[in-house]
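Read through the structures below before going on.
Each value in this text was obtained by applying a stated rule to the coordinates, not by laboratory testing. Remember, it's a predicted structure, so these values are computed and weren't measured experimentally. Cβ atoms are built from the backbone, for glycine too; each structure is taken alone.
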Structure I
Amino acid sequence: MFEKVLIANRGEIAVRIISALREMGIKAVSIYSTPDKPSRHVQLADESYELTGPPNKVYLDGSQIIEIAKKSGAEAIHPGYGFLAENAEFAEACAKAGITFIGPKPDVIRRMGSKVESRRVMEAAGVPVVPGTLNPVTSVEAVKELGVQYGYPLAIKASAGGGGRGLRVVRKEEEIESALSGAQREGSSYFGSGEVYVEKYLDKPRHIEIQILGDTKGNVVHLFERDCSSQRRHQKLLEESPGANLSPALKQKMFDAAIAGAKALGYTSAGTIECLVFGEEFYFLEVNTRVQVEHPITEAITGIDIVKEQIRIAHGEPISFKQSDVSVRGHAIECRINAEDPFKQFMPAPGKITTWSEPRGAWVRVDSACYQGYEIQPFYDSLLAKLIVWGRTREEAIARTKIALKDFVIEGVATTVPFHLLLLEDKSFVEGKIDTMFVERDFKKVLIEKANEFPKPIPAVKEAAAPVANAQVKRIGPRNFEVNVNQRSFTVAVTELVEGKEPVAQQASVSAPKAPAVKAENNGHSGDVKAEMHGLVKELHVKEGQEVSIGQKLLIFEAMKMESEILAKKAGIVKNIKVKAGETVESATVLLVLGDK
């Protein structure tokens with residue numbers, strides 16, 4: 001077995017991988033950007049190395065990461081999810097450096113990274129695919145022709161995309177030009193490729209995925225299904241396993257198709273076959289060639305550690321069990337606790353966590369890298385924690401999840417906890433009758449109606465420092481310091497031997513922290529449209545002198561890996577545009593000014 005593994009990731013997934021490595025007796029090497037230095041994955045690892053470069057890019061710097069792996073003596077790299085996890089070039093570079101990449105073969109990653117190629121492979125393996133193109137689409141005219149052929153709505157998807165990135169839905173011909181450019185732009189921005197394809201968009205489908213494992217001996221098994229239909233902007237919010245109201249016959253067809261697709265690929269490592277389910281029919285969506293965010297609920301119902309299986313497979317060992325050994329025990333739910341305000345269209349909410357208290361219980365698991373005092377960085381996604389709750393039945397799992405959510409205390413930033421509490425009370429969810437558009441189509445009404453029932457988050461404020469007592473201090477015992485040598489972090493204990501008097505207590509006057517200033521909204525009292533956080537101006541949709549109405553799109557803003565539309569909250573004239581497309585701005589920066597008509 002490997003003696004040392006480097007984790008090419010951050011946050012909760014890095015902490016999760018460290019946990020698996022510890023159980024296996026393998027040393028863990030962590031890497032971190034400068035702002036991530038206080039993170040838990042750095043504190044828990046056996047060795048830690050600082051990455052040099054811009055915080056939003058260093059975890060994508062494959063060559064630097066491989067050099068650190070060689071320097072540390074790591075024999076393998078676990079990429080987690082996101083960043084370089086599905087980067088075929090990085091997997092190849094690892095192999096050239098003599099380092100094992102804990103994941104599928106580079107060729108499999110490359111083929112499945114292209115949604116066009118993955119459709120070809122799955123169709124050849126007999127897996128049903130949604131009607132659509134098998135070749136990239138580049139023009140508005142081509143999409144119009146497909147609209148005539150398939151009918152509306154259509155989905156325009158970035159070929160290299162995933163997780164809802166690079167996806168635009170077109171419901172009428174007039175939306176094609178904007179949707180095509182948006183999908184191409186997101187594909188280029190997030191995945192380095194503007195290639196897109198088009199398929200028939202299924203209204204009200206369920207998102208069901210099958211967890212698979214394949215080893216280098218030719219063995220492939222499935223670990224049953226997960227229902228990931230609770231989404232916003234095509235990104236998952238809550239997952240459960242097994243799925244509710246799925247017939248045994250439909251499940252078996254999906255399991256068989258997942259095994260056939262994996263075998264056709266020669267798949268090794270953990271992976272997921274994602275499908276759209278429509279009645280008793282299902283269609284292939286994509287293959288995720290990595291460990292999924294929601295893998296813990298599968299672990300909860302099967303008792304199988306997916307990350308440990310990944311590591312064993314990468315070392316050349318067979319899967320540690322047979323298909324006949326696996327069964328479903330009970331029901332599990334995962335809530336993604338994000339730093340987002342569900343009452344403000346899930347706007348990201350970076351900041352400092354002032355209170356962090358996790359729920360406890362034999363049936364509760366929390367995967368997180370957060371703690372009290374942790375500063376949520378604006379450079380990365382908004383996931384704070386994954387709350388995983390198990391029950392003997394779906395009803396018991398729902399009841400226990402509600403208790404755990406109420407016991408999960410997070411203060412200082414807005415979170416999605418209120419959303420989850422409301423969703424678990426919703427009749428459609430309780431009956432297992434939701435689809436991928438339910439949250440945005442129907443549940444937003446609930447969020448509007450119930451907004452005042454939940455306390456507003458109070459942002460952290462800085463307290464004035466107390467005056468230092470004018471006295472010498474005699475220390476007994478060591479003080480710990482952290483030092484960096486050649487990018488590696490070391491903790492050094494130093495004992496001071498200082499003669500002097502004991503400190504004398506002095507009365508100190510500490511100013512009470514001021515209440516956080518209320519930010520001026522873009523309403524009738526102010527025409528300033530401001531950035532709510534550090535981020536990037538992606539697109540401007542208005543010009544100076546243009547007349548706009550309430551709710552009109554002004555610009556597209558990107559923060560914490562999420563694009564948001566900034567809408568006009570008052571009617572008026574665009575008097576002054578203070579930013580350009582492609583410009584990075586700080587929180588509270590005035591983006592543009594609206595004047596009265």
Structure II
Amino acid sequence: MPTSYIFDFDSTITRVEALDILAEISLEENPKKEDVIEQIKQITNLGIDGDISFTESLEQRIKLLGAHRDHLELLIEELKEKISHSFASNRKFFETHRDDIYVISAGFKEFIIPIVAQFHVPSDRVYANTFTFDSEGRIVGFDKENPLSKHNGKIECLQGLNLSGDIQVIGDGYSDYVMREAGIAKKFFAYTENVKREKAVANADFVTETLDEFLYINDLPRNFSYPKNRIKILLLENIHPDALERLENDGYSVELVSTALSESELIERIKGVHVLGIRSKTKVTKAVLKAADKLLVIGAFCIGTTQIDLDACKLSGVVVFNAPYSNTRSVVELALGQIVMLMRSTFQRSSEMHSGVWNKTAVGSREVRGKTLGIVGYGNIGKQLSVLAEAIGMKVYFYDLQDTLGLGNAERVVSLDDLLRISDVISLHVDDNPQNKNLIGDRELSLCKDGAYLINLSRGYVVSIEDLAKHLKSGKLAGAAVDVFPVEPKQNGSYESPLLGLENVILTPHIGGSTIEAQRDIAGFVPKKIMGYINSGNTEDAVNFPNIRLPQQQDRHRFLHIHKNVPGVMAAINKILAEYKLNLVGQFLSTDPEVGYVISDVDNAYNPDVIEALKQIPNTIRFRVLY
């Protein structure tokens with residue numbers, strides 16, 4: 001039995017109401033432009049929801065527009081840029097079902113036909129109103145004999161087509177639903193990608209947030225095998241709103257939580273979640289992963305990943321991304337500022353002033369120029385701090401387990417002990433390797449120069465806080481700046497530490513990377529990696545997975561297969577593809593000692609049985625059809 005698909009135009013095929021955009025164009029020079037446009041929008045909504053007759057709605061709007069024929073060309077160019085995102089990515093459906101698609105709209109053919117032509121919809125399948133013009137080309141009205149200019153005119157229009165078989169209507173307004181209400185359409189899909197009209201949603205057979213959802217429900221050709229709006233993303237710990245905006249704009253369903261979650265809370269919330277976004281306080285354990293029935297990817301919106309069981313994620317087929325460089329500059333600037341503040345005793349003088357004490361003195365105040373900075377850990381942060389510190393006149397030495405060259409005049413020291421002995425300031429920038437626990441303790445602090453300063457912006461467990469407090473109180477160290485601690489609370493509130501009350505200590509609550517710029521950069525970098533994996537299968541820069549990067553293919557099917565790295569899996573995959581007569585146009589494999597990751601692109605339609613066969617290959621961890 002044939003199926004006909006009836007599409008609305010405004011706020012469905014396009015993201016906007018065309019007459020609203022025409023108003024922006026025609027009223028450009030009108031000093032009351034904004035007020036008139038608002039009136040037009042209100043009248044539009046009243047007509048769409050059936051609260052006034054559509055004829056009345058059209059008459060009022062056209063009168064307010066004051067538009068000219070020449071404005072229509074500008075309108076068409078604007079509308080070409082405002083195609084709904086999920087329509088733009090699903091042109092294949094319109095091409096393969098061109099004989100089954102109709103556009104029935106209360107808009108106007110003058111601008112609808114040029115837009116839908118790019119979706120293979122011919123002009124004789126577009127049913128809409130037409131403008132009338134005066135002798136000078138001004139739009140003065142519309143064809144009032146056209147049923148679509150009248151209240152519920154879509155019913156009469158669709159009846160006149162005499163279509164056989166099932167008829168499905170997709171649109172954003174109640175005026176689209178009336179075709180279903182009249183019994184001439186079998187189903188009504190309320191389309192909410194651009195605007196959600198409660199009256200339409202309340203009466204819909206299905207609510208479709210995107211065209212992908214409509215195509216998925218009907219098992220029609222589509223860009224993605226699984227609609228993005230069904231992919232649930234949970235972002236914790238007050239992640240920057242730019243991340244939410246980027247992910248929602250790409251079509252995903254996103255929930256934002258301002259705090260970290262405990263293991264038990266996360267176990268409860270993780271069910272049904274495809275993507276988890278966290279910062280440093282939320283722990284992803286084996287128990288959490290066991291409860292995660294749909295989890296595909298974790299985004300760590302920070303540098304460190306010790307809060308995530310990376311091995312367990314890998315063996316569960318869960319890819320993990322972080323933001324290794326996004327807050328580098330922020331951490332470096334804070335470290336540099338703390339060096340200056342400590343050596344000038346700035347915080348002691350500031351505290352005295354706040355207590356009403358004027359103590360103008362040079363005691364304990366030194367320039368940083370000519371002093372020796374010892375950097376422990378010469379990665380991205382250590383290197384950048386090295387360059388900036390040298391630029392303000394410091395002599396820089398560094399210690400790193402890797403045999404790496406220093407930038408500028410920085411010199412490598414072969415042992416940590418030697419570095420501690422020669423440094424006026426020691427700044428820690430080591431990674432989250434567990435072997436770095438208590439890297440700086442009583443013995444190491446005893447080796448430091450008398451009157452040295454210590455800065456820790458790396459990991460809380462790197463320094464023994466008790467030993468640090470001891471050497472600060474004794475005067476061995478002249479001061480310290482500490483941003484990270486062995487135990488940190490999950491949310492803002494009270495905090496205890498042996499360092500509290502020591503006047504020569506700068507304490508900050510793990511804000512080294514907490515700048516607007518860094519959080520914005522992280523909110524751009526991590527979602528980009530998440531979307532790259534979900535949309536194309538790319539694992540470039542994943543911290544726990546073999547890296548593959550490849551472009552999204554057009555007119556292809558893509559299979560993602562994650563498996564234990566044992567002999568024979570690749571051969572088994574290709575044997576099944578051959579048995580089902582699937583022609584490979586591209587195949588990519590990358591492995592590490594534990595897992596292998598294969599992407600296979602095929603160029604022809606496939607029997608659904610091949611999916612089950614690929615899932616049943618021994619040692620398969622996860623299989624997914626991308627598109």
Structure III
Amino acid sequence: MTSSTTDWQSRVVSPEKALERIEPGMSIFLGTGVGEPRTLVKHLMASEAGNLMDLELIQIVSFGDAISLQSLQSNRYRLKTFFSGWVAGEAIATGRVDLIPSRFSDIPLLIASGQLPVDAAFIQITPPNEAGYCSLGIAGDVSREVMERASLVIGEINDQIPQTFGDTFIPVSDFHLLVHATEPPLYFDRWPVNDIMNRVAENVASVIEDGSCLAYSIGSLFDALSPHLSRKHHLGIHTAIFTDSLMDLVKSGAVTNRYKHSFRGKSLACYGFGTPAMLSWLDRNPLIEFQGIDRVISPILIGRNPRFVAILPARKVDLSGRIAFHIGKGNVSAGPGEAMDFLNGAEISRGGYTVFALPSRNLKNEPNILLSVEHFPNEFGIRESVNLVVTEYGVASLRGRTLRERAQAMIEIAHPDDRPGLIEQAKAANILYQDQIFIAESAHLYPSEISTRHTFKGGITIRFRAIRPSDEEEMRRLFYRFSDKAVYYRYFSPIKTMPHAKMQQYVNVNFGEALSIVGLTGDTGEDQIIAEARFIKHTGKPYADVAFVVDEKYQGVGIASYLYAMLIRLAKERGLQGFTADVLTSNKSMMKVFEKGGHTVKANISSGVYELTIAFSQEAISADELP
């Protein structure tokens with residue numbers, strides 16, 4: 001264009017005048033979300049002008065209220081979208097909206113190549129600055145590709161959207177016509193958070209390591225998540241949508257983007273969805289960078305960030321790890337096509353992984369974890385890309401696990417009342433062994449609150465939690481790593497094998513009568529059990545028998561002492577007065593753990609074994625005095 005940047009006001013017209021340039025049969029691109037040019041769109045929907053006929057509207061995602069289902073019932077307009085959620089979901093199902101199944105990273109090429117023709121573009125912009133440049137504000141979108149292809153580009157000037165940094169500045173001379181917005185931007189309120197979603201978010205946060213790079217979205221999960229992440233360090237942000245909850249996270253100091261490789265030092269986003277307060281905070285904020293879809297949703301650029309974590313809300317999940325995404329209004333986060341770019345980025349990323357999160361039951365109190373989701377719409381069937389699944393009851397790690405192990409892990413995070421039925425269904429489907437043990441009363445007693453982590457000598461960080469039935473294979477591997485001496489010290493006999501029948505009895509703990517804690521090392525989702533400690537209550541006595549074992553590779557750094565102190569604290573909380581233990585007289589290292597545990601140890605020797613009694617207080621009744 002040859003127009004001077006100083007005479008842009010001469011191209012300002014009324015919305016009605018601008019729409020006169022539209023011809024029947026045109027394909028018109030509309031900005032997405034808060035970037036939607038609402039004034040132009042509303043005038044387009046309300047107009048009865050004869051030239052506004054048989055129009056094709058193209059929008060990456062349709063969030064706005066201007067394009068209603070009622071308006072789409074006429075034959076004047078048809079909407080094409082790449083996203084099946086929000087308003088478009090019902091309209092797609094009834095045939096009033098055309099869905100283009102596509103990975104988002106492919107959209108810029110579809111437009112730039114002309115495969116998806118665009119005749120006109122309605123783009124929301126800020127007022128021009130002194131140099132004659134407008135900002136796209138909070139919708140990086142595919143505006144540049146669209147403007148290069150469209151024969152008519154109309155800019156809607158809105159002084160209520162922020163001027164943002166990144167690839168957002170466009171010369172005002174690139175617009176054929178300009179209109180002034182009379183409608184405010186499309187705002188998004190914060191989402192309500194209930195107690196269950198708060199617990200889901202807490203569990204998601206537990207698998208996010210310092211230095212991770214995150215992809216966010218909107219919804220109650222993410223509004224709940226930010227407070228739990230605020231205590232993390234050096235997080236990075238590479239996300240499609242920037243939200244109020246992300247604003248809170250950045251303001252908390254947890255986000256520095258220090259370890260990102262793509263746009264280091266900046267939180268990267270394509271869209272901004274939120275409240276007026278967030279839009280005001282984004283205005284000229286140097287910490288936030290807005291780029292187009294070609295960069296933000298590029299698996300290659302995503303994967304360059306180490307430890308990239310794609311966090312995605314799910315509607316349903318089955319025992320094998322297949323996901324059903326949400327549908328209809330309120331679904332803005334992802335469908336299978338939108339998710340794949342971030343999942344691929346996580347797979348490329350060094351140390352990256354995916355997290356799918358959902359409550360164990362929906363608002364109708366129906367189970368969200370099922371035997372199969374094959375009959376649900378919006379299914380994501382690539383279970384190989386599902387690393388972690390999170391509910392309010394814990395985290396199921398699926399990477400590298402067999403279908404049987406996946407089923408066990410998924411059942412453990414289902415609602416406790418749904419677990420017995422899932423066990424029977426899985427047995428009937430030959431997913432679980434027919435002799436699989438399930439202690440129903442323990443489902444409600446699992447002590448998830450004891451989960452913690454500690455760093456020992458040499459910088460070794462170990463995570464601790466209560467044992468689960470799905471730990472069977474890892475406990476089996478731990479057993480076979482033991483030397484003959486270690487096995488004899490722990491079991492008092494030269495055991496050579498630990499078959500399924502025996503090990504599953506060990507890992508299925510009745511938490512009303514016993515407690516078992518495992519220590520884990522390894523990257524998130526790749527846990528290796530290196531220690532186990534437990535106590536089992538004596539019948540009719542306020543004492544419990546205690547035993548623990550540590551992988552010989554990790555001995556000598558204080559893990560056994562830590563576990564012992566942890567067991568003492570948990571035993572006291574459960575009303576126990578002391579421990580008993582049997583230790584071979586040759587097991588000097590174990591005796592030192594008990595002797596340094598802070599409580600008096602009484603020992604009797606019988607047949608080469610120390611029979612120990614450890615009272616937690618002077619007032620405690622001796623175990624020998626009890627009937």
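When Cα Rg over 2.2 N^0.38 Å is computed across structures I, II, III, the figure 1.02 traces back to I.
Of structures I, II, III, which gives 0.25 when FRET efficiency 1/(1 + (r/R0)^6) of positions 43 and 395 (r between Cβ atoms, R0 = 41 Å, to 0.05) is computed from the coordinates? Only one of I, II, III returns 0.25 for FRET efficiency 1/(1 + (r/R0)^6) of positions 43 and 395 (r between Cβ atoms, R0 = 41 Å, to 0.05), namely III. A value of 19.2 for mean count of other Cβ atoms within 10 Å over residues 195-202, calculated from one of I, II, III, originates in structure III. Taking mean count of other Cβ atoms within 10 Å over residues 27-34 as the measure, the highest value among I, II, III is held by III.
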